[in-house]
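Take a look at these structures.
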Structure P
Amino acid sequence: MDKLKKALEEFGLSEKEAMVYLTGLKYDSFTIMQIAKETGIKRPTCYMVAEELRKKGLFFEIPRSKKSLYAVEHPRVILNDYQTKLHYMENVIPELEKIIQTRAEKPHFRLFKGVKGMRRIFEDMIKKKNEHLYSIVSTQGMLDAVGDEFMQSWVKKRIKQKVFSDSIRVANDEREDELYVSEKKHLRSITYIDDPELHLPYNIHMYGQNTAFISDTDDMKGFIITSQAFQDTMMSIYNLLKKQNELHKKHQKKKPHNS
């Protein structure tokens, strides 16, 4: 009986409603007094429970001249009601998803300040497991923004979260530390751009639907823009930089050496 009662509660009945319904199933018809005695529920409460079951289409009254009798509907009514609601929700879900999509299309802007703010942005990048992080960065710039000790800890957390890092880096701002440059061991792929004129006062990171900008200058400001359209634009720039860098390297290899 407990298993059946729990099953009815899963379908949306209260504990007392489930007790009254299960008791009523035993009889073709019954009185409220009869149900109250068998369930141990007070008669006034039984009347209220009966009314709630009536509203749900599971309980009905059989009029009599002297004393009203009651009966419960067949259990299949519950299943039919559930299937009807499920079918209705299946038709409504696409419309509800459109509302979410409309919300997601509106860019959301978050501003951060100071070293603590920059660190909060980095923590946001790795809060989801198995994320893919794309960055256009100066390693020295990142360390200037958040500190060497924090960055060492962050890299370890990123690996633990299995967040893969795919980055374009300024070659002349690179650090030789293995923690920052090794690739497969630390779940990363690095493309180096060897251009002394390339300067990045803001490091750029893309993950999820977010694009984060982190400053390594004295004003220590950073911000996150949540917008798929904006990130798509930034990713186009990212991919273009990688492609141009590959073409430049191929061109350099083909140049004849001066004798």
Structure Q
Amino acid sequence: MTNDAAKFRGSIPVNYDRYLGPHIFDGYADDLARRVAALNPRSVLELAAGTGILSRKLRDALAKQCELIASDLNPPMLEVAKAKFRSGESVRFRETDATNLAFDDGSFDLIVCQFGVMFFPDKHRSYSEAHRVLRSGGSYLFNVWDSWERNPFARAVHQTVESFFPGNPPGFYKVPFGYHDAREIEESLSQAGFSRVSIERVAVDSLIPSPRDFAQGLVFGNPLYDEVVTRGGDPQEVCAAVATAIDRELGSELHLQALVVHAARN
């Protein structure tokens, strides 16, 4: 997988975990962990585990005997994730490409992925790989962001950053918020072999105690930072403008919406 938008490296993982996790990821991680635990799997593979926000909640929610493997293409993200677990906890970490899974056929009862599918350059292949490594009767649970209209913070960030580079605006925020067509997702999963697909839109409300901290994550916690630097911009200046826009347009409340997908394998 070579999508540049999926390169979370340097100081990005720490900023991602510290300043984005509490604002936009924790609530959805609670939701996914609850759904996964309700299926009582014996083995779980997490794709695009990142800094372990969902991984930590999965380990707490799952039965102790359940095997959990947290995988990601970016080792720097997994290093942050590892620090969230005590020695002896039942979790393994693997550097893994979601479009070319290094596991045998029928290895897992359940696969889960939080806000990662949008970054997979070949989504159909990733679905086929997930289907392949699932056991008969297994499930694939994942979520993806809904549109900018349903997640106004993302639109505010993109428009603010665009004002700095009108001739060549960074495009990072088009990636995570550009894959939300439920019919397209369902058809692609069906083509990959999944028998039953359900898609639910889930809204989560969060708070913004500090627009500056949130802006720190929005600019320094993902590859937007590299896009700003390569264009000769000042990330601190951009961050200050994003904080102002967040405070002006959103205030202290953050309204989020995502699609939660459950695909079953016969």
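None of the figures in this text is laboratory data; all of them are computed from the coordinates on show. Just so you know, these numbers come straight off a predicted model, no measurement behind them. Cβ atoms are built from the backbone, for glycine too; each structure is taken alone.
For helix-only ellipticity at 222 nm (-39500 (n - 2.57) for each DSSP H run of 4 or more, over all residues; to 500), the calculated result is -11000, so let me know which of P, Q that is.
Q
Assuming 23.9 is mean count of other Cβ atoms within 10 Å over residues 139-146 as calculated from a single structure, say which of P, Q it is.
Q
Of structures P, Q, which gives 0.8 when distance in nm of label points 7 Å out along Cα→Cβ at positions 19 and 235 is computed from the coordinates?
Structure of origin is Q.
Assuming 32 is percent of Cα pairs over 28 Å apart as calculated from a single structure, say which of P, Q it is.
This figure was derived from Q.
Match the computed value 0.35 of FRET efficiency 1/(1 + (r/R0)^6) of positions 75 and 203 (r between Cβ atoms, R0 = 30 Å, to 0.05) to one of the structures P, Q, and report its label.
It was calculated from structure Q.
From P, Q, which structure was distance in nm of label points 7 Å out along Cα→Cβ at positions 171 and 187 = 2.2 calculated on?
Working through the options, I get structure Q.
Using relative contact order in percent (Cα under 8 Å, 6 or more apart), single out the structure from P, Q with the greatest value.
Q
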